[in-house]
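Below you'll find the structures, each written out as structure tokens.
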Structure I
Amino acid sequence: MSVKLRWYVFRFYASVFIVLGLRQKAIDIFEQMLGEYPNDPYVIASLAYLKTQEGDKRGAIEMYKRVVQRSDASAQSWYNLGFLQEETGQIEDAEFSFRKALELDEKLDLAWYGLGLTLIQQRRFDDAVKALKKNTQLQPMSPYGWYQLARVYVDRQEPEEAVKIIRHLKDFEPKFAKQLERETGLTV
């Protein structure tokens, strides 16, 4: 069997396992493929995704690091790496990954949100405000950026700005507005 045909057979079996909900079997196939095709971007990205789905964050990070080493790495791959790094407490690494994602696609709202979260954790509130404002500009109907932005304003001792956000959230996400009122003690 030719090398190319063998690759497609592997891919077919992995796809069947995924459709059947047998992700670990699909991972096994992709790991076997990785042994034979160690630099194949599809194989590496597939492993990264499946390991994330299975909760193997460390394994997924390892795979995403391989993905982003390629010159054609996408903004989404950098974002995925940053997301997992942030979730595992690798805050400075996550900040770097989110910034790389934004270099490739400055309109990737999720990367702005992730960047904001990493900056909050580093207590760099002024920078976090800028990142979260960009996130809310790109995704104005998502409550998550607004919520975090209000929290930062409270941390910066700017309750009047947080109140403006609570009012804004009451128009389209009243549950988030009520949660902010409970958590901050601010009422509108």
Structure II
Amino acid sequence: MTEQVAGTLTRVPISPFRPAYIGFAALALAVMVAAIVIDNHWFLNFVHVMSGTLWTGIDLFMGFIVGPVLRMLPLETRRAVIGGLVPRTLVLMPTLSTLTTTAGWFLAMRMGYFDLPYPEFWWVVAALAIVTVLTIQGLGYLLPTNLRLYYAFQQDTIDDAKIARMMNLYVGVVGFQGLMQVAIMVVMARFVTGL
């Protein structure tokens, strides 16, 4: 967004938070809570699988398609793409990760996975470890970096070297997230086929 000030155009930072996205996230969380409270195994499993599929698919697409493409785009195009992506993913990705892990936790409890003996319990440990890494990276690094990039691209002057450093590390972390998503799919496939 630009604004005319004393004959010059000045870029006014636009908040990436959109009320509609927060409303949809609240609705999704309410659906998950309903699935937990009504104690319907199929419904809870559906919430877990659907949100996990979306989380994994978006992570893989962002990590292996969008990230590398962004690095090659001209500055103004990167600015436009990040300006469109961040408001959508800022609420979406934490919501999907919350839905997936919370529904998965309740499913594991109800299905007795926390009571398994070793060596089968190592699959549960693997799932918890991978989800912990995904959550720490997502909330501790990717989310704040998304916000920093979003606001950096909103400025009139952009420090290309700083943005390049941020993007290089960001793309590396997103790529690692993609590998972790593949690893969690391997673990989940093992749960589905029996331990």
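When FRET efficiency 1/(1 + (r/R0)^6) of positions 14 and 38 (r between Cβ atoms, R0 = 30 Å, to 0.05) is calculated for each of structures I, II, structure I comes out greatest. Suppose Cα Rg over 2.2 N^0.38 Å works out to 1.21; of I, II, which structure was it derived from? Computed on structure II. Source structure of the calculated read-out (mean count of other Cβ atoms within 10 Å over residues 110-117, 25.8) within I, II: I.
Work out which structure the value 9 belongs to, where relative contact order in percent (Cα under 8 Å, 6 or more apart) was derived from one of I, II. Corresponding structure: I.
Read the figures in this text as sums done on the coordinates, not as results from a lab. Please read all numbers here as calculations on a predicted model, not as lab measurements. Cβ atoms are built from the backbone, for glycine too; each structure is taken alone.
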